[in-house]
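Laboratory data are not the source of any read-out in this text; all were calculated from the coordinates shown. Nothing here was measured: the structure is a model prediction, and the numbers come from that model. Cβ atoms are built from the backbone, for glycine too; each structure is taken alone.
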Structure 1
Amino acid sequence: MLVNLVEILKIAEEKKYAVGAFNTPNLESIMAVIETAEKLNVPVIISHAELHEEIMPLHKIGPIMIQCAKNADVPVCVHLDHGENLPYLEKALELGFTSIMYDGSLLSYEENVSNTIKAVELARKYNASVEAEIGILGGREAGSSDAGKNVEDLYTDPDLAEKFVKETGIDALAASFGTAHGFYKVKPKLDFDRIEKIKALVDTPLVMHGGSGVSPEDYTIAINKGIRKINYYSYMSRAGVNGATKLLKEREVEFFHDLVVAAVDSMKEDIEKAMKVFYNL
């Protein structure tokens, strides 16, 4: 069933777990995520990131995501991840997305607030939810002019987070506290005290971006500190590659769909492992 982010995070808060938010730039990843959520009987978020527009346009994948969510046996939120311009966010809302994330983290605080308020006003017309970000995450944003700073200077400031939430009226806050997008070359060192301080100052559910590759122990601590949504993609996607590669090594493959099945099965295994930690199963 199709729900918005507020509805799904309410469940997460009541049960004190984190809902998984999985990027799904193709039908195969959508299937892997939703079918695993149905197997475990948990709510889930499927996301389309603006940076995936070149490999899968929003107007093609969006309607598929929405229909799959409607057909699902569990609550599914269809979310736009890291939307950096308002017209793109509006396209997602017009297609039926129930949640959008406006990412103004590389802008000045004032510009971020101004654009986030516009995103909130826009989303309310569609009964959709809004996530926004303050602080800078490693990986995708690492090429910014701030990259030379002490890494902790880029983390979310708890007092500024409180001000940001009050001024914008967002439904979820993406906080930077040591995770990064993509694959980790070294074990991430998470600032759990920072999460705790932010949680004490804001009522808004907190989101972990760059959630792939974090240890089960660190996931659990972060969830206990107040994280209610975890974004996950890179390691799930690599699991699909590994599944297809394994099949190619085992036998001659004549049909592409055999590779697809192998990739989906491997993604499901990875997703299930992650979900069991996120949902404390």
Structure 2
Amino acid sequence: MAAAPSTVEKPPAPPRGWTRERIFGTALVALWAVAGLGLLAFLVNAWNPELFQKYAPAYLSGLGVTLALVGISVTAGAVLSIPIAWMRMSKNKVLSAIGYGYVYFFRGTPLIAQAFLVYYGLGSFRDQLEAIGLWGFFREAWNCAIFAFTLNTAAYQAEILRGAIQSIGRGQWEGAAALGLSKFQTVRKIILPQALIVALRPYGNEIILMIKGSAIVAIITVYDLMGETRRAYSRTFDFQTYLWAALIYLAIVETLRHTIEWIERRLTKHLKR
């Protein structure tokens, strides 16, 4: 007797009409649209050409200070992160503990506290710093900001670099050794090119966080973009001065985000079919 043909159950049809997720998404988009239109209407109504003309040069000057601060700190931090990442990956327990302690402290404490420790705390050691010729450097708020930001971002970049290197399979090292390449050649030609692709997005996020975090240097008398904004507000008491700063920060972040995405597309072109 022939067996009855088996029936295949069809998956349930997707629900029609407005689902809960669709309603929530539409409401969220509508909320952002209303908020954006409200902000635009406020800027149009509150626009003061004379105020803008008066403080625009100061904002440009503050923007230059912000970009210089972040650029120098990120570059110096990238150099400093290399030995820190090496210590974190070292099999020597002492070196590994030193690297771990550095990363733990600077990632676990607020950046503003670190800036205060450098700017205000080192003043307590003025005599000792003068004895070794470093007081001329640390008495300037700009130099203190560079120093604090460099130490902070080096900790984050060290972890980014360490994670990217360790994400490369052990087979890459073994294959390079089979070809007779030295460890330095293996790192330079095989490991680092692959690791930098993995680390590109985290590096971009770190730079974005540094740009937004740089606003705290206004508290230690560095007239960056936020410092000039505070000064403009203290003289005008016009709230739109802070909106200008917010829009400038947003423009910087969006430009950087699109640049990182473009670089990633260029570097990973060979990985796409």
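Suppose you compute helix-only ellipticity at 222 nm (-39500 (n - 2.57) for each DSSP H run of 4 or more, over all residues; to 500) for every structure in 1, 2: which one lands on -25000?
Only structure 2 yields this read-out.
Tell me which structure, out of 1, 2, gives 42, 37, 17 once semi-axes √(5λ) of the Cα gyration tensor in Å is calculated.
Answer for the origin of the read-out: 2.
Where does the value 19 come from, among 1, 2, when relative contact order in percent (Cα under 8 Å, 6 or more apart) is the thing being computed?
Going through each structure in turn, the value belongs to 1.
Thinking of 1, 2, which structure, once FRET efficiency 1/(1 + (r/R0)^6) of positions 19 and 91 (r between Cβ atoms, R0 = 30 Å, to 0.05) is computed, gives back 0.05?
Working through the options, I get structure 2.
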